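Take a look at the structures listed below.
Nothing in this text is a laboratory measurement; each read-out follows from the coordinates by a stated rule. This one's a predicted model, so the numbers in the text were calculated from it and none came from an experiment. Cβ atoms are built from the backbone, for glycine too; each structure is taken alone.
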Structure P
Amino acid sequence: MKKKIIFAIIVIVILGIVAAIASQNSAVEVNAEEVIKGNISSYVEEIGEVKTKDYVNIYSPTSGKVVDVMVDIGDAVKVGDLLVRLDGEDIARMIEDIDAQKSSALAQYNEAKKPVDDETIEKQNIEINNIETIIENAEKELKDKEVLLDAGAISSYEYESAVRNLDFEKRNLEKARLDLQQLSKPVSSNILTQYEAQLKQLDLQKQSLMDSGKDFTITSTIEGVVLFKDIDEGSYLQPGMHVLEIGNTNSMYIEADILTGDIVKFEEGSQVVISSDDLGLTDIKGQVTKIHPRAFSKISDLGIEQKRIKVEIQINEIVENIKPGYELDLKIITDKSEDTLLAPENAVFDMEGKDYVFTIIDSKAILTQVKTGIESQRQIEILDGIEEGQIIILSPDNEIEDGIKVKINS
């Protein structure tokens, strides 16, 4: 009898072991992960361009040929440094002409004090004839240059020089004729006064030309770095043509065009994380300093018209290897939590408008409702429902049901 009892006990134990093994083999294999604590943030991603607040565009103040370009892109300059020198031969020639006019006017002034004779009047007539001949030649030359200009054989600079030369000779002729009129009249105190006024006028013209001659040297108006150069030696400039751009690299910031739908997610003062794989920059701190009030249209790389708003971002760290014009990756922080529970996003699923996970307790899948927060970078913040260290199932499929036996894949 005792042997039968012992045998029955052995059979029961064996059956229990077999049942346990069978039960273990029937468990659903799952991938799982532990709930941890960490930091999470949501953000708007965009590309921004490095700009400089203190910059100036340099334009040509006059026409002329570029003789020397004293700087190149990347060169540091100070206020007053010489940047470009233009050919000032025309100005020098005009000053010489005025000096000649002044000498002539002074001689006539002295002559006016003396009795006028027929010989003096004859000389003046000869002078007028000479100037008229010069004008005829200058007019022919101008017509020839006009043809050459239309044919592209000469520059506009050479043509304009011929125009100025003709105008100058016409003024000489007018003056010579006035002088002849004065010589033909009885000399009076008024005549002497007119010569004195003429001499003064020539002095003023000379001073004006000397002042404009300063325009033939272009200097820097700010301290900074040459960012852009639009000329080379030998170029011909016209008044108002762009020459250089100079900026102060100590006042750099980032400018980005943000979609209007993303603007409402952050505000001035929001933190920004700046990076660039090409430059080896990671997690550089920045801050939104200005959100422009007006939206504008911009065509995306895919050819879609989008409404965007310009945003300015301050760089809060010293970064040596960035320069104006560089493009950087931006993450404008819209929300963040620190030391919070984090779960993989593929562990959380929606059921009837609520969020759930499957936790694993005693090798069983337990359906658990959770309250979620920030979602970012394939992680979700868990505000309530589970605790740190609990094991949750990743990507649960239709085989996983509440209470089912599960086995974690090794």
Structure Q
Amino acid sequence: MAAEVLIQGGVRVDLYDSMPSVGRKFLVAGKGGLNLTHSESREQFLSRYGTRRAQLEPLLDKFGPEDLRRWVHELGTTTFVGTSGRVFPAGMKTAPILRAWLMRLRKAGVTFHLRHKWFGWSNNGALHFETPDGEASVSPNAVVLALGGGSWARLGSSGAWVPLLVERGVAVAALKPSNCGFDVAWSEHFRTRFEGFPLKSVIVSFTDSKGNAFSKQGEFIVTATGVEGSLIYAISAQLRDEIEANGSAVIKLDLAPGWSQQHLMERLSRPRGSRTLSGHLEKAVHIKGVKAGLLREFVPKQNFADPEYMASAIKELPIPLIAPRPLDEAISSAGGVLFAELDERLMIRSMPGVFCAGEMLDWEAPTGGYLLTACFASGRAAGLGALAWLDIGVGT
């Protein structure tokens, strides 16, 4: 996005990428269907950026969800709004958009340099790269850094840039997993039996140590190590911060949304005859499979015959979370260059002519199109900032 803005402004643009091809993480973002952005109201959309709303709102006001959709349409791909309000490209694929975009950039004059790994600056301010042909140095008039966070390092976003900026005096918040799974101390029996099973139509509730409460209905997946999926990702930042502050976090599951605890107790109190306890659960309140497995995992065996206890457990089953999964497994990362280090153009205050964009900035958002939209918006803002600085400061 920065390259597009700059080339349209008449500036010579060289784009360097450490990987053999560009846009690899963008391609992976569309692996299960590319969620470009979201169609919800502006206020709701902006609220998804939490404590960084104030910093991102000016960028999103200039390039928001509707602007992103128009931009995709200009590349020859139509979009549609799904039942959840999420916005997808026709065909759900990333590749057609990326191919058209790269073709347009190359036609406009952007020069791509692949397998060029940046490893810092020289004393005179030149950029150093490791390339297939050895080391190379370039001295541009302006630089836009869009180096990603720390997740999915094999796609290029390894976080290796952090010490390079820190040694130049730039303050960087530690990179942390965001939109991530969490470890749970499953028994071997439960892990073996239910790994990969989805938990559908459940409500996850969580109250942190400060009394902030979160609750959302949806689904998630049981993994070999714990839990992951959209419902978990939606509150992953709060869960991660709680574990960091207090060593653990406990979520509560409502396994039967729409059923009151009283109604569950009444149905469980009915005679079960010759049915087993598991059979009674299934017959009386339709709890079976992985949901029944969770009850067996966390409810003492002697309490299965107690209708009141079981009704309470079905409505509020506590699941202790031990730790977030490693950063490299996360969909995205939190942390990065502090906004206090940047001016309104996203230029590093202490490094004139050096701009930052994308996930390397200190913000995070849930899945749902919010990550991509803000990355596009910040890339465009950095490009415009660099263009303005070149025009006013050093020429092109």
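Each of P, Q could give relative contact order in percent (Cα under 8 Å, 6 or more apart), but the derived value 29 comes from P. When Cα extents along the principal axes in Å, for residues 42-193 alone is computed for each of P, Q, which one produces 53, 49, 35? The read-out comes from structure Q.
Compute percent of Cα pairs over 17 Å apart, for residues 58-137 alone for each of P, Q and report the one that scores greatest. Don't skip to the end; give the middle numbers.
Values: P: 69; Q: 65.
When percent of Cα pairs over 17 Å apart, for residues 58-137 alone is calculated for P, Q, structure P comes out on top.
When mean count of other Cβ atoms within 10 Å over residues 298-305 is compared over structures P, Q, which one is greatest? The structure with the largest value is Q.
-9500 is what came out when helix-only ellipticity at 222 nm (-39500 (n - 2.57) for each DSSP H run of 4 or more, over all residues; to 500) was calculated for one structure; which of P, Q is it? Don't jump to the answer; show the numbers that get you there.
On the way: P: -12000; Q: -9500.
Source structure: Q.
Using distance in nm of label points 7 Å out along Cα→Cβ at positions 130 and 386 as the calculated read-out, with 10.7 as its value, let me know the right label among P, Q. Walk me through the numbers before you get to the answer.
Working: P: 10.7; Q: 2.3.
Here the read-out was taken from P.
Among candidates P, Q, the computation of log10 I(q)/I(0) by the Debye sum over Cα atoms at q = 0.07, 0.11, 0.13 Å⁻¹ that gave -0.67, -1.01, -1.16 used structure P.
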